[in-house]
Every structure is written in structure tokens, then in C-alpha cells.
Structure P
Amino acid sequence: MTDISVYWNNICVLHRQELAYLETCVKTLRHEGINLRVESFGLGYPMHMSDYLRKPDAMLPDIIVSADLEVFEDHRVFSKLESDLLPLRGWYGVKSTEGVPAVERGDYLLPFLVIPLVFFTPDMNRDTALSLEEVAKQGLPVAFGGINNSAAKSVVKTVWNRYGLDAARSLFRQAAVTGMPVQAFQLAKTKAKPLALVPSLFAVNTTEGKAFCPSDGAVAVPSYICVRNTVSEDNAKKVLDLLSSKEFLTFFVEKGNLISPLAGSPIQRWMERHGSKLQITSRKWLKDTRPEEFYRFYCEMIPSADRH
């Protein structure tokens, strides 16, 4: 029996169903001679994956599936993994539609799912011709959330990267930044804020307002898969083939309003109708902007944020 360890930190609001499917994967792989051990991180667990991997004595897994983007974006974490990774990009096809090319980050990170952050307003008559750039540069009232996870960090990084540090600072002029994205959604839904930038999962599933995409693109919060060379390609593919099954990906697209980047997976119909453009922090910006610099600014703007 071959042991394969997986660290999992994916979509928290769908985690119960994720765990149920992962258990079927464990049983299936046992018949293939693989003992799959899954350890979860994130909401409801003692630690975020990136916080654990920052620890000097952190044990590294064979496979990572993570929407905790600091695993891949903070060089202090990713440098522990980078030299050992297998080139997954050639194993599976990736879509050229649904804004997917924006989230590709080289041969070693396979984009698994994308949470689009879209606008939600309680005002059914509001003009929907609005960009994230306008909101940031004009300091318009907006709520967004996920202070200590990838959601809020991705908004701030994307604005800083695409529109400059002054725009990122201006973003906070009338912004309400909440602990979790659902709290930002509630601020807009109850009309405490006229606008929120929240996961499509929340925004498109209510009749008490309307959802629309920023005209410059929904902010993408992707999850990625990476595999270390501590596992054989054959065994890694057995695991990834189950994770990329049509059944599993259809669940995320239909129940979570998520985008599935893998070729042949279902199309996210709401995003297709309302604009399939995504925006994300560029690889160049991540290389040029040290995480210490980002966190200095982020914690200045949000004093309650965890410091790294």
C-alpha cells in the first residue's frame, strides 16, 4: 500500500460535501493500492494552510489543493515547495474561455476552481456599468470580506497591481472590510452598504437585490493543485483523475456558482451571461512586491488583520 498525503483548503461553504466526496476517493484508491490521507485546513480547523506551512517544522505533503493563495503567492511559503513540483499543466487541458487564461500561473500549478467576486447591490435600479477601478479610485462605499483569507487580500492585491497603490489606499476610504465575505454580503443585503464585492455563490442566489460583474472583470480567487515529486506520476494522476471527475466539478459549478478551469468541465452559465472576464494579481507583481511590503500596507489599512 502506497501512502499519499493531501493537504486540502478549498471552498469552505461547500466543505461538508467536499469531505463526503473525498471519502469516496479514499475508498476507491484503496482498491488501487493507495492509502490517501487528507488533512484539511482553513475555516473550522486550527490553522490556515499557509500559516501551517510557514512554520519552520511544517511537514510537507505530496499533493496540495488550496484556495489559500498565500501558499503560492508568499515566497516564504512557496519556496519550500517550488523546487520539488511536477509539471501538471501538460497532464490536463485548461479552458481558453470563461476568463480562465487570467488565472494560469505556469506549468506547476493546475487551476482547479475559481471563485468569482462580483458586485451585489440591494438597489434593483442601480446602473450596472461599474468597474472595480472606479470603485477604488473614487473611494465609493463598498463592502468586501475575508480579512484573514484570500478573498479580501485578493481584492486589495488586484487593485494595487492593476490600478496602483494610491487606488488601493483610496479603496478603503468608504469601504467596510468584514471578517468573512458573507458578512459583507449581509451589509449590502440589509442596505447598510449600497454595494458589496462578494462571491458569486452569495450574490446570484437571492431575489433581494441584483448581482453584476465589474466591467473590468470579476476578481478571481482561484484554487490550485500542485504535486511534489515525492509521489509517482502514475499515482498522482490516479488521485487527480478523481478530483477532476465530471461529477465533482459539476457539483462546484452548479451548487457554488464557481468556474471550473479544466477542459471539458461544465460552463458557469451566470458568468457566461453576465461577462466572462476575470482579473487577478499578475505573476510579475507578486515577484516584484515582497509579502512583507504587502502586509505592512494591508495591516495599516486593516489593523485587525493577522500580521505575517
Structure Q
Amino acid sequence: MTIPTETYEAIFDQYSCAMRWMAGLGIKLNPGRTSHYQKILGHWKDAYKAATPHELQQIFPDFVSSMFEVFDFMSIYKAFEVIPAHQLTSIIGKLQKGVNGPINVADETPESTAARIFIFEAVVAAKAHRPDRGIEAILAARSDTGISLNGQKLWVECKRVTTVNAIESNARKASSQLETILESEVGSDDRGIVALDVSKILNPGDKIFVASNDNELSESIVRMMRQFIEDHSPIWQRVYERRHEKIIGTIIKFSFMATSEARNLPVHTSHWGVNPRLDVATSDKQIQRQLAATLAAT
């Protein structure tokens, strides 16, 4: 899992670099939520130090939402900044669509979720793009995201799930989309995996998860992932029973704002898990172990 230790000033600087990079790719940022986040962070990176309790209470939801959102854009920027723009057509398309939508995630509805879905697709690609580990994003994927692990193709369909009741329908739709791709690749070593962002199930609004220190926070979030998979994996496992055998498992991701009381500052936390399909081949488990290690790396 990831608990950043950068100062708000450093986060603002990194996010500003990401904004300049996106603008350089031709992405229209104004007006929009990305510019709003930059404005909020630019003001509060210094102002929070001298803010009164009343001022903090007034800005709190907006600041938390801004801090929560910027890390996705920073992750995409860090992964792909050195890649020529002509190779990033798919990522640019996702970013252009992803800068829209409600400013605060708490205001998102099922009808206005599309923007953040595109960002999730780009974030999965960004997190998996580690050429130094033998794993790279397939930038012109047939699916939402594609990953190459030592030359083997792994197609990924991504869904943001906002309620427990929606897990099954999202797993069903994603695995059906993967099945269509895999059935067209007869005889290949291609594999498919479903990626679910379940952040809004665990924190539907702008609440803060509180822990006494960083160690407790890390342990709590790891337990949260294990418990979520234990409680809900039977849902997607049942779906996969009727799906193509090359659909090998599920990526689970969540992120939210937390406070480590030892530091007394809101921090962005994120965690990724991989849950293999039941009775999957040993070689497919190894693929997922490598993927899990890559997603967990900072």
C-alpha cells in the first residue's frame, strides 16, 4: 500500500508538473476540476499552517477532495512523461475525457461517473508500466487497458463499483467484454483480468479514516483489503465459473484520505490487491503474483 510522505508543497509542485504535461499533450484543462484542484492546493499548501479551526472546517471537504483526486493524475504523469505523444493516443483520450465530471467525488452520481472511469483505466495502465520489472502498459490495447508481462499479453477491463449490490453486474459485464477479446485470439497465450475500483464502497463521501500512526494505518488498510476480498470474492468467482478459462482473476483497488494522528495531517492512501480465479493454473497465479508486486510498488 502507499502512504505518501511528501509535503503539501511538494504535492502541489508535482501536480503542477502533471498539469503542464497534460496541457502540452493538447488536453483542454480550463475550466474543469483539474484546474480547481490546482487552485485549492496552491492556496492551502501554505495557508493551512495558520488557518483557524473555523477556516479549516469551511475548506475541509473541498481540500480533502482535491488532495484525493490529484494523485491519480500524478501517477499517470510519472509513468508516461517520457513517452512521445504520438504513442500516447489512447492515454490522451482517457485524460481528455477524465478531466470532466463533478469536482468533488462525493457529488458523483451513477450518471456522472464516466470521467473517473476513464482516469481509472489510465491509472491501471500507469501503475502497471514498469519496464524495469519486465512489465509494460500496452498503449493501444483492445481492452480498457492492456499489460505485457515478459511478452505475454494481459487484457484488462476496468470498472468503478459504487455499491456492493453492483459488484456482480460489473464483474459480469467486464468478464463478458474480456471473453469477446479472448475468443477472437484462439491459440494465443493471452489472458484476461477484471479490475475493480471499490473506493466508494469503502468511503462513499469525503470522510477521513483515522489511525494513531503510520504503522497502524498501514496495517488497517491491508486488513481492509483482505476483509473486502474475503467478504466479496465469492461474487466474482461465481461469475467466472461460466466465463472463458483464460480470465484468470480480479484486481481490486481502493483509495481514500486518512489521518495519521502522529503527523496530524490528512494523507492520501491507496492499496491494490489481486485475487486469482479459483483453480487457476500455477502459471497464471505466477502472472498475478508479478502483477501484484508491481501494483504494490511506489
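Just so you know, all these numbers are worked out from the coordinates, no wet-lab data involved. Please read these numbers as outputs of a predicted model, since none were measured by experiment. Cβ atoms are built from the backbone, for glycine too; each structure is taken alone.
Structure data summary
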| quantity | calculated |
| --- | --- |
| Given 24 for relative contact order in percent (Cα under 8 Å, 6 or more apart), calculated: source structure among P, Q | P |
| Winner on distance in nm of label points 7 Å out along Cα→Cβ at positions 241 and 281 once structures P, Q are ranked, highest first | P |
| At a computed 63, 43, 38 (Cα extents along the principal axes in Å), which of P, Q | Q |
| Source structure (of P, Q) for helix-only ellipticity at 222 nm (-39500 (n - 2.57) for each DSSP H run of 4 or more, over all residues; to 500), computed value -10500 | P |
| log10 I(q)/I(0) by the Debye sum over Cα atoms at q = 0.25 Å⁻¹, for residues 81-152 alone from the coordinates reads -1.22; which among P, Q | P |
| Structure (P, Q) behind the derived value 3.2 of distance in nm of label points 7 Å out along Cα→Cβ at positions 105 and 273 | P |
